[in-house]
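Bear in mind these aren't lab numbers, they're just calculated from the coordinates by the rules spelled out. No experiment lies behind these values; they were computed from the predicted model shown. Cβ atoms are built from the backbone, for glycine too; each structure is taken alone.
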Structure 1
Amino acid sequence: MINLSAIRMAYGSRVLIQNGNVQINDGEKVGLVGPNGSGKTTVFRIITGEEEPDEGVLFMDPGTVVGYFSQDTAEMSGTTAIEEVLSGAGEVHTIGKILSELEHRMSDPEGEGLSDSEMDRYGELQMAFQHLDGYSLEVRAEAILEGLGFDEERRGNRVESFSGGWKMRISLAKILLLDPDVLLIDEPTNHLDVESIVWLEGWLRSFKGSLIMTSHDREFMTRLCSKTLEIAAGTLTLYSGDYDFYLRERDLRREQLIASQKRQQAMLAKEEKFIARFAARASHASQVQSRIKTIDKIERIEIPPEQKVMRFTFDDVRRSGDIVVEMQQLAKSWTKASGGELPVFSGITGTVVRGNRIAVTGINGAGKSTLLKVITEQTAPTAGSCTLGSSVSLGYFSQYSSDTLDPSRTIFQEVSERIPQATIGYVKSLLGAFQFSGDDAEKKISILSGGERSRVMLAVILASPVNFLVLDEPTNHLDIASREVLLEALCSFTGTIMIVSHDRYVLRRLVNRVFEIDHGQMRTFEGSYEYYLEKRQLAY
């Protein structure tokens, strides 16, 4: 059980939590939500003991093991992926290493062997190791790594050889192998493909301990968490339902709070009118003083500010030809650094028709991003042809588009340079729609977070007069509210869309065709993302 009682947490004059109270029982799965900067990470750090609250207390049952996966991973070096994961298993891994050392001494024919006390200790450690299920530890580590997308060969690769995203997966695997009593996970799906997300969802559903998690993936959190903890405006509020329930209940409570505030304001106005009317009359002096004392004691109802979300609607786009993209026997290979060719896909033939909203799917490394790069002429195909249709104007967003932003410019300068035809008023309105209003528009690109950089690039691309949007993970680093506003805008877009995304909520509501890349080939599914999932299940 986790109990936060009368917690107050402030950084200087900024109060993140004021009189925070919440209890999370054993085995409960809770989604932690709130605006960026509201204090979600602070809640995690209080529970792990990394920070102490200014006031109030944290209570957990003695001996509770807490595992915390955050976006700030520690440096890794000198081990393989499987070794790094095993090192995170805590006590059972430590016991295993000691047993291995003792067994090595026992089997050394030239050694002195073990003393009686060491043999006794060996037996005790063996029992403890067995009790902690240590003999299946490596098997479990292998299964977790496989679920997170590491094939057998990659599990033996040195951790230094992996990108940041894959290192995040290794860090997540370490926490899962620990199998703690309380599991805290911060945005676990950011660097996962759909297959890994589905696997992780299954693992967490069967997890026996308490789970508190943040996620920008609405479907992932809704399917897992039966309670929702909101931190907003310095207040912790626990809702006894999933994310969908939380949204409905939050809006209802806000409406009730506004109604209560109006009633209170009407009552106060009436009392103040009485006081003003009879303040100078001696015959009413006691009544006036009594009412002044009464209203002074009343705690004023305050309405928390609504969370800012971006708002965007597309202008009407110029109509393209009926055929937007024509692919004939398309193939792509990359040249290896060590020489030779690494084939990605081949023999792809297909047509993108005006008005299509196509999801490009496939396992990590299948070639989804590469296909988009070929279509958008970021790279040339190795064989075959890829032709854009008549009157097609293209806008391309990739996971790395924000790398092209000039760090020396302000947000306003960067956007103005990229859409030079726009007026100052239009640029300011556009930035306001993407949560960069007032002084925020004068922030330097160099100090922006990943989410802020993504919003800058999306603002530029979506504001450009294009009729074919090619989007590679556009929702990465966007919170749930911003994702849903982007989804609403994309659903209203009258042009053509191709999208790679691991956000199933977005895909279910947007897509009307699916291109799946599998083992270098492409299969086409003529229907929604839900239709694709049903057919894929039958096929496999």
Structure 2
Amino acid sequence: MSPVRAEERSPDAASASRPLLPLWAAVAVAIAGGFVYDLGFPDVGIWPLAFVGIAMALVSLIGRGAWGALGVGYAFGAAFWLTHVGWTSLYLGPVPWLALSLFESLFVAVGGLAIALAYRWVPAVGSSRWVRLVVLPLVVAGLWVAREFAAGTMPYGGFPWARAAASQSESPFAPIVSWVGFTGLSFVMVWVVAASIEFTRLQGWRRPRRALPIVAMAVVAAVLPAWPTADAGSFRVASVQGNGPSGYFDERERGDVLRAQLEATAPILDEPGLDVVLWPEGGSDIDPTRDATTAAIFDDLATRADAPVLLNTVTTTGDEFFNSSLLWVAAEGAVAQFDKRNPVPFGEYIPDRDFYYALAPDLVGLVQRGYSPGTSSPVFDIDGVLAGLAICFDVIYDDLIWEGARDGAQVYLLQTNNADFRGTDENLQQLAFARLRAIETGRPVVNLSTTGTSQVIAADGRTIDSLPAYEAGAMVTDVQLRDGLTPAVVLGGWIPWTLTVLGLAGLAFGWLRTRRTGRNP
């Protein structure tokens, strides 16, 4: 094997891991980076700024010691999360907002420590500049998505809300999710940024060919088309946004939300050829399976529309409550039921209630009724058309969406209630997930909210129908059904696990190399 030429040798590991910034400047850059990173997400949604925010986070971590990395990582995470989920304070005040933001920042801090260690250890793997240009960025990207994976799975099911990929719903990189899912897109984003940083640090412009892997990856990622799925006919959906008093703190009487939905539905009942009438989460504040008068209302509605009604309400089984979607057929009642798979902790139920009640009795006391997680299939057969379901924040959990596609869903009907976040960017952040889910699965998505933002999204991510937010209205849309599975769905959980192992294994191998060579950069 020929020796590495002198000009291709990397600087030693000590110089590779030298801090780029003094600690005070690194903290300042990390805080600014957190704010910039948020600007890449809706509602501002300037997607290139997500890459800039990632770059600022990485630059601030290079060369940091353990405590410095934890502090810098936490500063970046807190600046981002406090901005990104400010909508959680709208009605409940600062405690939930601060608790969620500062807790999620802990994951960012630990991830920052791992990345800082990678910058110290991985250059010891070999003397070739390609270690710095290719291997090190791969490990850094793997560690970034490992942190996202951990935050998205624990505790209490995790909160996979702000993954890097969610910033790219309207960017040229969005089609990547059909190949490698959300985790894979996040990985590609961070790899490109980390590789660009190393190219700059190595003064790569003196030898432009060293930029070829970075340029090739970026070009392929930007022009890669979404995985094609097969046309399976059309499906006419009437989607109704009632804009009723459906928020937790809205003043209302029993049946007010139901009445608002009925009023908004009336204008489209004469539309010919409807296949389903779709209502949003919480569209009926009375359970028709337990109230004969309400059951008669839905019988009449389904008869007049000449189509089944897909509604959502609160159901009970014994002592348990469920956030349930029901497929209602005239004279038959509820012929199918899907219960929300991922109730929101501290919103729809209180985990470890006694412990948290002792900390915040007033806030915990507001949640008197806890929803149980559902176990039923997320796919309904609607007169031969298979529709995948997800209720509100269910859309951010990969497993449920993949399950629907694998079980044959040809369209997704997503029901949500964003009334408690009126006037914030929460509904647009959630809509970004819905848009990426359409691309990831190669299926059209109807994202219907009680108050907005409600849109019909084609399988390629294009918006084909919409309603103004905070106004009552209805859409009648012919959506193109799709069959076939994308690589992202087929590979499913293998992708996050593989990339996480890649990052951790690279870090461990770098540590072993520093031990073996006696280096301690």
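Which structure, out of 1, 2, was Cα extents along the principal axes in Å, for residues 234-369 alone derived from, given a value of 56, 32, 29? Going through each structure in turn, the value belongs to 2. A value of 2.4 for distance in nm of label points 7 Å out along Cα→Cβ at positions 322 and 434, calculated from one of 1, 2, originates in structure 2. Which one of 1, 2 has log10 I(q)/I(0) by the Debye sum over Cα atoms at q = 0.07, 0.09, 0.12 Å⁻¹, as calculated from the coordinates, equal to -0.54, -0.82, -1.28? Here the read-out was taken from 1.
For structures 1, 2, which has the highest computed value of FRET efficiency 1/(1 + (r/R0)^6) of positions 58 and 282 (r between Cβ atoms, R0 = 35 Å, to 0.05)?
Values: 1: 0.05; 2: 0.25.
Sorting by FRET efficiency 1/(1 + (r/R0)^6) of positions 58 and 282 (r between Cβ atoms, R0 = 35 Å, to 0.05) in descending order puts 2 first.
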